[in-house]
Structure formats: C-alpha cells, structure tokens
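Structures incoming, each one as structure tokens.
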Structure P
C-alpha cells in the first residue's frame with residue numbers, strides 16, 4: 001500500500017505542479033483558451049489558486065521524501081481535497097461535466113493520500 005500511495009502522490013504532485021505553474025505565470029488571455037472558467041475570476045484569485053496548487057504539489061512529496069515535517073504531506077492532500085471540492089462547484093455551476101469528472105477523480109486520489117498518510121501508512 002505504501003508503494004501505491006507514493007505512486008499516487010507522485011502523479012498528483014506532477015499534475016498540480018504543472019497546473020500551478022501554468023495558472024500562476026500565464027497571461028489571462030492564454031489561460032482563457034485552455035480554461036474558460038478563468039473568465040469568472042479575477043487574476044489575483046487565479047494566481048492564488050495556482051500558487052496553492054503549486055505548494056500542494058510540492059507538499060505531497062518533499063516532506064515525506066526528506067523526512068522533514070512529514071505531517072505536511074497529508075495536510076497538502078487535504079488542501080487539494082478542498083481545492084477540488086471548490087472546483088467541482090465551479091464546474092457544476094458552469095455545467096461543465098468533463099471538468100466535474102476530472103476534479104472528482106483528483107479529489108478521490110487526494111483523499112486516498114490523506115487517508116493513507118494520516119492513518120495506517122503515516123510516514
């Protein structure tokens with residue numbers, strides 16, 4: 001189970017690092033082409049989401065891998081659960097079913113990491 005948790009942590013980290021870098025560095029016009037929901041939010045909020053995803057991506061791997069404050073790993077996973085819940089609401093309001101499905105899958109993966117790292121497979 002520990003190996004499965006590491007695999008999920010690594011995949012989530014890679015995904016959220018890429019998403020976080022994109023949202024925190026790209027201009028609004030470029031983001032709108034890829035993510036139409038950006039139109040509903042101010043750029044500071046989009047940047048905040050990006051930085052939060054970036055921090056969570058790092059938090060999923062670095063604390064557990066280095067042994068420095070490993071409790072941050074499940075906390076990062078819980079943070080992603082919260083972000084994904086908010087994303088499901090946003091996509092639901094916009095009636096973007098594909099976005100909802102993707103966010104629910106990511107939410108379940110982050111919840112799995114939180115459960116495993118807070119519970120029986122804590123580092």
Structure Q
C-alpha cells in the first residue's frame with residue numbers, strides 16, 4: 001500500500017561558488033597520491049621490462065645503429081635509479097601543475113558563475 005510519503009522528494013540546487021582553498025587542498029592531496037602511484041608503477045614495471053630483455057634489445061639496436069657512441073650517453077638514462085628519479089621529478093612537476101590548474105579552474109568557475117549562473121544539480125531523497 002503506497003502512500004504519498006513514499007514518493008521521493010526532488011531538490012534542485014545550484015552550485016554558485018566553489019571555495020578555491022578547499023579545491024587547492026583537495027587537488028594537492030590527490031595529485032600527490034597520483035604522483036606516488038606513478039612512481040610505484042615505474043618501480044613495478046621496470047623489473048618486468050628488464051626481465052623481458054626490452055632494455056638489452058634497445059641497447060643492442062642502438063649500438064648497431066650508432067657507431068660514434070653518442071646514443072650510449074642517452075641510453076644511460078635507461079637505468080633503474082635514473083628512471084625512478086626522473087619519475088619522481090615528473091611527479092613533483094605534475095603535482096604542482098595540477099594543483100595550480102585546478103585552483104585557477106575554481107577561480108574561473110566563480111567568475112563565470114557571476115556572469116551566466118552556476119551548475120544546477122537535481123537531488124532525490126528516497
């Protein structure tokens with residue numbers, strides 16, 4: 001036996017402002033977590049590729065193509081320690097860029113909301 005109180009209530013709400021400081025904190029923490037995940041992925045993927053002799057094949061190919069030995073200096077970055085260090089540098093730069101871009105996005109959203117209105121969300125209370 002259904003009554004009127006069993007029907008879900010619907011609410012329409014508009015996001016009219018986003019706090020840039022909360023976006024800054026959340027985006028920083030998420031980008032740091034993604035950075036750690038990227039470094040761990042490099043550390044886990046490296047032994048797999050090394051076990052499949054991918055890097056040895058690349059070194060052999062480079063040695064056969066380059067008689068002067070200029071590629072050997074470039075191939076020194078194909079070592080585990082240097083790859084993890086490069087991944088850490090990329091993770092730090094990525095964290096900074098994602099934090100700045102998301103905070104600027106929140107500020108830009110607040111400016112646009114003043115001009116055209118916010119994002120309307122419809123919520124249902126079941």
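Every read-out reported here was derived from the displayed coordinates using simple, explicitly stated rules and does not represent laboratory data. Keep in mind that what you see is a predicted model, and the values were worked out from it rather than measured. Cβ atoms are built from the backbone, for glycine too; each structure is taken alone.
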**OP:** Assign the value 15.1, calculated as mean count of other Cβ atoms within 10 Å over residues 92-99, to the correct structure from P, Q.
**Re:** Q
Subject >> percent of Cα pairs over 26 Å apart from the coordinates reads 56; which among P, Q >> reply: Q
Subject >> Source structure (of P, Q) for helix-only ellipticity at 222 nm (-39500 (n - 2.57) for each DSSP H run of 4 or more, over all residues; to 500), computed value -27500 >> reply: P
Original post:
For distance in nm of label points 7 Å out along Cα→Cβ at positions 52 and 76, which of the structures P, Q scores highest?
Top reply: Q
Subject >> Structure (P, Q) behind the derived value 60 of relative contact order in percent (Cα under 8 Å, 6 or more apart) >> reply: Q
Original post:
If we compute FRET efficiency 1/(1 + (r/R0)^6) of positions 20 and 84 (r between Cβ atoms, R0 = 41 Å, to 0.05) for structures P, Q, which one ends up with the highest value?
Top reply: P
Original post:
When you work out mean count of other Cβ atoms within 10 Å over residues 12-19 for each of the structures P, Q, which one comes out largest?
Top reply: P
